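A.B. asks: Please go over the structures that come below.
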Structure I
Amino acid sequence: MVADNPRLRGSGGYYSGPWPIGEIPDRVLITIGKQIVHRLAIGHADITGDDFGTIFASAIDGEHRQSPLGIADVVANGTAWSVKIVKGKNPAKQPSVRLISGRNSPDFSLGIDNPRENPFNTGRAVLAIWNSRINESLNHHDELRIVVLIRNMTDKVFCLFEQPAAQFPADDYRWSFNARRNLEGYDKATGAHCFTWQPHGSQFTVIRSVPGSARRFAINRNVPLVAPEHVLRLIRFDQNWIGIG
């Protein structure tokens, strides 16, 4: 799987963001938790990826872009984040996550019409497309990070972490097709499974370790539901607001 701090080309170890990578401040966790409580109170039992993009942007006074540049979903003062959310039974102890990273088509992008003919070439192409999306984001932003929320909405426990958005050197990985005919990438040095690419749908998944810097938090109260009628009274709704015909 991808390490806690994978190599970045040209980063030089310099970070320009609002805090050092991985050192997410308490105020961000509290604001995220508050917004999750609000959604639970008005009847939203779960959080989508778009929901979390809006939540995270609000927590850092950033902008949630509905049409990302490269993989940049949220931006604030020159720093960009690719925002991901996954489910987990025990977010506090989950060692790794599988992050779906969008459509990735070597056929469309690089003219590879038979991906099974040469797994290594297909793997190189998949990573080249990923790396180009990193470059596209960095052309418009000073720094690019990935932020991940692992959630268990039933128990209301969460884990939040961020890592640098890495470009992956193709020669560091070996590739083969599994029994389900999906392409898998493995780190040559460690043997760890790092990537899965599905020819049907062109879905690219990056497997990331949860770093030691991950922040855990929980909502330790039962959140009461606010009746729709109460919300309508608060905003002084009148049926004249609805125009028919």
Structure II
Amino acid sequence: MEPVIRTTGLTRRFGALTAVDNLDLEVAPGEIFGLVGPDGAGKTTTVRLLCGLLEPSAGSATVAGCDVARNPQGVKDQIGYMAQRFGLYGDLTVEENMAFYGDLFGVVGRDREELTRRLLGMTRMEPFRTRQAGRLSGGMKQKLALMCTLLHRPRILFLDEPTNGVDPVSRRDFWTILYQLLKDGMTIFMTTAYLDEAERANRVGLMHRGRLIRCAPPEELKQGAASLEDAFIAVIGEAERR
């Protein structure tokens, strides 16, 4: 099966800093791929490169059959991108935000009405459709951002730490929605700092200082860590000895 995301030597530099360093990666259609790493590892830069929002310094990437450097608009037409920060309009209601983004995507008429109704039901946001976005809880804001991202029926969904700072119940609800999207055939590429979320992915990539240091299913990564158990070293400071 042809990968829906493929990178070859993908690199992005900001002056002397190499944020993404020679990244080789493939993501299959219909899988959840999780990119894990500490702050500054290059996760967000990778997502922005794949979404056509940044030009690579070297290497190449194709998303949904489109070259991100040569045809960024072709990429954007087939993807949904949800950034870390809530980027909707706080003085508009849930319904008004969805209508606004529907207009941007060219989704109008009965098609928009049916899709809006389905998304509100899927996210259990129907009772809050007339509430201003600025008055929503953190978890509800993320659900609203996701609904607006899905309005044009993207093939691939990019999520940049979507549940960062969200309460556990909202995180659980968010993952229930993602699994439903997966059943519908969507491919999901997400970054996360939560290891328990990484375990939910089909495959996980570990990123450090711009480089992909390991990529495998979660169980395989855990088994590899267990095999290194005896290799850990304890460092005891002078104050502790006293």
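A short reminder: the numbers here are calculations on the coordinates, not readings from a lab. Model, not experiment: these values are computed from the prediction. Cβ atoms are built from the backbone, for glycine too; each structure is taken alone.
A.B. asks: Using the calculated result 0.75 for FRET efficiency 1/(1 + (r/R0)^6) of positions 62 and 86 (r between Cβ atoms, R0 = 25 Å, to 0.05), pick out the matching structure from I, II. If you can, show how the numbers build up before the last one.
C.D. replies: Working: I: 0.75; II: 0.25.
Answer for the origin of the read-out: I.
A.B. asks: Output the label of whichever structure in I, II has the greatest value of mean count of other Cβ atoms within 10 Å over residues 30-37.
C.D. replies: Ranking I, II on mean count of other Cβ atoms within 10 Å over residues 30-37, first place is II.
A.B. asks: Given that distance in nm of label points 7 Å out along Cα→Cβ at positions 78 and 222, derived from a single structure, equals 3.4, which label among I, II identifies that structure?
C.D. replies: So the calculation was done on II.
A.B. asks: Same structure, new question: Output the label of whichever structure in I, II has the greatest value of Cα Rg over 2.2 N^0.38 Å, for residues 54-165 alone.
C.D. replies: I
A.B. asks: If helix-only ellipticity at 222 nm (-39500 (n - 2.57) for each DSSP H run of 4 or more, over all residues; to 500) computes to -10500, which of I, II did it come from?
C.D. replies: II
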